[in-house]
1. For which of I, II does helix-only ellipticity at 222 nm (-39500 (n - 2.57) for each DSSP H run of 4 or more, over all residues; to 500), calculated from the coordinates, equal -11000?
2. Thinking only about distance in nm of label points 7 Å out along Cα→Cβ at positions 29 and 117, which of I, II has the largest value?
3. Using relative contact order in percent (Cα under 8 Å, 6 or more apart) for the comparison, can you identify which of I, II gives the largest number?
4. Among the shown structures I, II, from which was the value 40, 21, 11 of Cα extents along the principal axes in Å, for residues 45-100 alone calculated?
5. When you work out mean count of other Cβ atoms within 10 Å over residues 5-12 for each of the structures I, II, which one comes out largest?
Structure I
Amino acid sequence: MKYLTRTVWVLSFISLLTDVASEMLYPIMPIYLKSIGFSVLLIGILEGIAEATAGLSKGYFGKVSDHSRIRTPFVQFGYALSALSKPMMAAFVYPVWIFLSRTIDRFGKGIRTGARDALLSDEATPATKGRVFGFHLSMDTLGAV
C-alpha cells in the first residue's frame, strides 16, 4: 500500500469528513427552508444556482491552479469556505443569507476540486493512479453513507 501516501490519506480523510457534514445537513435542508418560508420553486432555484456556481468555478479554478502550479492554497481555501458556510446555513433565517451561504459552500467545492485532483494525480505513478483515485473516491463515498 505504498501508493497511499500521507497526502492521499489526508485528502481522502478530509473528503470523508466534508461529506459526513454535508449528508447531515442537506437531507433536512428543504424542510428547514420550507419552514422559514421558502417556496418549492425558490428551493429549486437556490439549488440550481448553487450547483451552477460549483460547476463553473471548477473549470475556472482548475485552470488557474494548473497554470499557477500551486495547488495547496486552492484546496485549503476551498475546504475552509465549505466548512465555514455549513454552520452559517443553520444560523441564518433570511433567504438572501441562506442563499449566500449555500452558494459559498458550492463555490468552495469549485475552488478545491481541480487542485485536489491534481494533488492526488501528482502523488500517483501511472501504475497507481487508479488505486489512488479509487481510494479517495471510496473514502468520499463512505462519508456520504
Structure II
Amino acid sequence: MEVIFKDVTNKNELVDSLNSFKFALVIFDMHGGHDYDGHGFLELSGEILYPYELMGLANIPPIVVLSACDTSPADRNHFNAANAFLCAGAKTVLASTYPILSRDAAIYIGRLYKRLRYYLPERILFTKTSLRWSEFITGLNRRVYFDYF
C-alpha cells in the first residue's frame, strides 16, 4: 500500500492533483464547513472550495474520505461536501455530520490506514471472499467508538 501526500493551495492545484491521481481512495484532511442555507465547502490555504465546482473538471476516485468538519451536516441542506463528491463521481464518501477535533480526526485516519493495510488483506486471505465497504467501515467505527467508552 502506498501513501502519497499532496499539499494544494488552490482549486487549480487540486484539480491537477486529482486528474493525475490513479488510486482508489483519497483523503481530504482540512477545514470544512457548511454555510447556513448555502453550500458545503472545504478550505484550501484560505481559499474556499465548493466541491460542486469539481464536477466535470476533476477525476474523483471511487472512495473519498473527508477529514473535515460539517461535510455532511444533519441540520443543513443537501448541498453538502459529501453529496458534491458523490455527484462528481465518487462511489462512496466518508464524511462528518458534526465538527470534529483535529486530534480525533488524525487518530481515525490512522486507524483507517491500519485497517486497510493490515486487517483487510488478512481478512480476505482468511475468508477467501471480498468484503463490502460498508462492513469494513462499520467494523472500524465500532472499534473507534468502543475505544472511547
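1. Values: I: -29000; II: -11000.
Attributed to the structure labelled II.
2. I
3. On the way: I: 43; II: 19.
The structure with the largest value is I.
4. Values: I: 40, 21, 11; II: 27, 26, 20.
Considering all the candidates, the number was obtained from I.
5. Working: I: 16.6; II: 12.0.
Result for mean count of other Cβ atoms within 10 Å over residues 5-12 over I, II: largest is I.
Readers should treat all values here as calculations from the given coordinates under stated rules, not as data from a laboratory. What you see is a predicted model, and the numbers here were worked out from it, not measured in a lab. Cβ atoms are built from the backbone, for glycine too; each structure is taken alone.
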